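Multiple structures follow.
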Structure I
Amino acid sequence: MDPPEDPGLVTVLREFGITADDRLGQGGEASVYALGTDRVLRVLRPSGRQPIERRRRLVAELSRGHPPFDLPDILEIGDIAGRVFAVERRLPGRSVLDELRSSSGPARRHLIEHHLDAAAALGDLPLEPRPAFGDLIVDGAITASTWRRYLAERAAANLARSTNEFWSIDPEALADGLPEPTEPSFVHLDAFAGNMLTDGTRITAVIDIGSTSVAGDRRLDPLSAAVYLVSSDITGVVAASDIDVTMSWLRAAGLHDWLEPARRWLAAFWSFAVDDPTLLRWCRRVLLEDG
């Protein structure tokens, strides 16, 4: 693997005695590296200390419910030369995304069902009462007295950060397509196949609880997991049978009618990711080409 070009990141890796070859993954918030066999090193992008402290408090809150899968376990937070890092326990299993690359037949069908079950179970995690719906960790949090008001304001903010082709999208119309819950629950919002771990049968962990986390409608996590799963731009290994399994699960859960409204709102949400051409292409297709 090529060495990272980020000098601050290079400094942290050197201090821990690891190299770019130890990288496990990279996202919008951090790069993650293996630190031996039982820990991982998460190196945040610049100015990441406050969000990671909030993330640790949120995960501690959610963990009180003894979920059926592991959640991130932050062991240490520090900084080296001003660059914030977190050392976390390495959680068991490999990503559902990796498992799907080799899984087939009934095992694949059951894995998809377990993935969607786990996404739905995220709403069971205990979230202390919040006075409003909205962002839980992110700087410049948006909150609102109703879920749809939050959805509209968050969509408007993210669309405004994107390229001008998205500026004419009506965020109010996107929000109006989704249901209004009676009270806020925890929503991961990024519970796609790459952010869940599995032992091949069950879901062993849900990771990357971060800036997307909101107090909102618990139905959005299984809906978003389904949206990501059936999109080849996002999951990349989707098969026709996967779509059938997903749609069957949604119908049984009474969520099928909200799949398309969720897909459109999620495209608006992710439209800010202008540095991710694949994701931005998906947003463009959903909002501007599919009608």
Structure II
Amino acid sequence: MIKDILVHIPTERSARPVVDASVALAASFNAHLDAVAIGYISTSTAYVMDGSAGAAVAAVFEMEQERAAQRAAAAIAIFDTEARNAGISYRSRSAEDMPADAAASIGAAARLYDLTIVLQPDAEQKTFDNNIPAEILLQSGGPVLIVPHIFRGVFKAKRIGICWDGSRLAARAVRDARPLLAQADTLIAISFNETDRVPADASSDKLATHLARAGLPIRHIDLPAARSEIQPSILSVAADETLDLLVMGAYGHSRLQEGILGGVTREMLQTMTVPTLMSH
């Protein structure tokens, strides 16, 4: 059941995609929605020296902090308007913080929610907002719905594709997505080279059997693909099948721990065209 949702509202990019998606999802589940927007304070202003130079740097830091607070307040105001108009249960807060501290704080807060919603990173824009989604994904311990920055309109999840490789993370994603799967009209399992890569005891046929017991019939698409072809093939299926949502496991380690995201996960974050629910 999804009854408690957190959404991260970006302050240096357009907030509209995640605002629209999160408000629509909260309304569809009659869920409470918490929103947080953080204005980032540049780390270059955080070092204060002694004497007059220290006073000058402190003044710059204060100005940067004020600008950060203004950016956060402006972003959260957009959310407040839409949430209020939709008549949902919601709460919002804005703050200012260093980028690394903001990522750690939001990642920890997300551990208490049924679902967290974030905006897809955009490689064409240099912004701290791009780092937050991956950190939440890898720190939260729960499902994260990533909304493409090209997303427009009301979020719905009537046609859902499940990226299935029989792994623990794929299974976790399916369990986390069950409330969404229950509201869908069409479910499609997407696998690649299943005979060679998917354990027989966790095959897509086995997945279909278990979902059918919950009244969730699913169709299966298995494609031959080399490693480099998996991510574009997923997006091709999503387009061909007019999917509203993808569900998949997420591989990788925290960027703050100097790790990297798994290849397909990283590529999906960079190129996704439909909302994607990931679990790590």
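Suppose you compute distance in nm of label points 7 Å out along Cα→Cβ at positions 202 and 234 for every structure in I, II: which one lands on 2.7? Checking each candidate, the match is I.
Comparing volume of the Cα convex hull per residue in Å³, for residues 98-169 alone across I, II, which structure shows the greatest value? Could the numbers behind the result be given before it?
Working: I: 175; II: 129.
Looking at the calculated values, the largest one is I.
Work out which structure the value -0.27, -1.21 belongs to, where log10 I(q)/I(0) by the Debye sum over Cα atoms at q = 0.07, 0.16 Å⁻¹ was derived from one of I, II. It traces back to II. Looking across I, II, the calculation of mean count of other Cβ atoms within 10 Å over residues 10-17 that yields 15.6 traces back to I.
Just so you know, all these numbers are worked out from the coordinates, no wet-lab data involved. This structure is a prediction, so every number in the text was calculated from the model and none was measured. Cβ atoms are built from the backbone, for glycine too; each structure is taken alone.
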